[in-house]
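I've put the structures underneath this note.
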Structure 1
Amino acid sequence: MKNNLQAGNLPTWALILLIILFILGLLASIWGIASAFGLNKNKINSDDKVFKGKEIINFKSGFKNNHGIFALTFLNYDKNDFFIPIFIFETKDFLMTRDAILKEIEMEEKQIIFDYMKNKGLSLKDVAFVQLEDELNGRLEFWIKETNSDSKGFNR
């Protein structure tokens, strides 16, 4: 009596089908892992409507022009969220204001920003700044409305 349960006796089409199913399963598991760890999060970049053509710097850097209207935001955030993590401010000395804002966040004085960072698992290393305008021209309210930071952001 012949034993038909050996793997070597599988037809070629069955082996090909098994390989295809294995590859599909592997791709599905990689996609699941990427989704679970947020590897597909949207990131801000210079193509965003508000930040188009603007320089985005990390929390330790500065700009060539030290005065103007600036935005504090985060390097990683989900654009599909209702809440937009952005804080618009105007200053004559960016470096001094940046340091004061970061200290207020650390000391939990800027509670809304601190809570957002805590809920999203972010740190100060995720903070980014964008210079919206390099002059003090009274357009702070324009930028707050333009970015919806008064209703959906940190400028409440």
Structure 2
Amino acid sequence: MTFKPASILWLLLAAPFGAAAISPFYQLNLTPITQNAPSSLSVYQGQVLAIILVQPDCNWCKKQYKLLSHLVEQQPKNCHKLDVMMMATGGDRHALKRAMKRYQSRFPITTLPNKLAQSLTVKSAPQLFILDSEGVLVTYHIGFMPEHALRSALNGLVAKAQCKA
């Protein structure tokens, strides 16, 4: 199910927006599982960011991960506009770290921040959050998102994003 962000993540998105306001996603405190994971999503400012919520032993999560990996690999080497990050849930940090090693992911992996977890009404995985280059949630999808729907959601956003080498 794909939702346009309305009241789905109201608690998270209730931050004030003004000319100088920063995305509430950029304000989340992250707990890294992998060494390449940032402590804040603000490092992705200017890029389109797909955040996939995964759980251990979730076959649909692995399929979504592979599809996102494929889309990232198709970007020109000198101009990356789409980044992907994984957020793991369904265990403590150490158990998640062991489980996430099976993905052999080059994407950063963090635990699911409590503030975001509390705003989710559905606790299943995978879930996909697509943020535009300013960190605004433009698509929220529960379950596996097929390639045609994912490309459709990303195409206009990627065209407006900045290149990252």
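For which of 1, 2 does Cα extents along the principal axes in Å, calculated from the coordinates, equal 41, 36, 31? Mind showing how you got there, number by number?
Numbers: 1: 92, 33, 28; 2: 41, 36, 31.
Matching structure: 2.
As an exercise: distance in nm of label points 7 Å out along Cα→Cβ at positions 97 and 129, calculated from one structure in 1, 2, equals 2.3. Which structure is it?
The value was obtained from structure 2.
Could I ask something else about it? Taking relative contact order in percent (Cα under 8 Å, 6 or more apart) for each of 1, 2, which is largest?
2
A further question follows. One of 1, 2 was used to calculate helix-only ellipticity at 222 nm (-39500 (n - 2.57) for each DSSP H run of 4 or more, over all residues; to 500), giving -8000; which?
That value comes from structure 2.
If you don't mind, another one. From 1, 2, which structure was Kirkwood radius over Cα pairs in Å, for residues 89-144 alone = 12.6 calculated on?
For Kirkwood radius over Cα pairs in Å, for residues 89-144 alone, the value 12.6 is produced by structure 1.
None of the figures in this text is laboratory data; all of them are computed from the coordinates on show. Computed from a prediction, not measured in an experiment: that's the story for all the values here. Cβ atoms are built from the backbone, for glycine too; each structure is taken alone.
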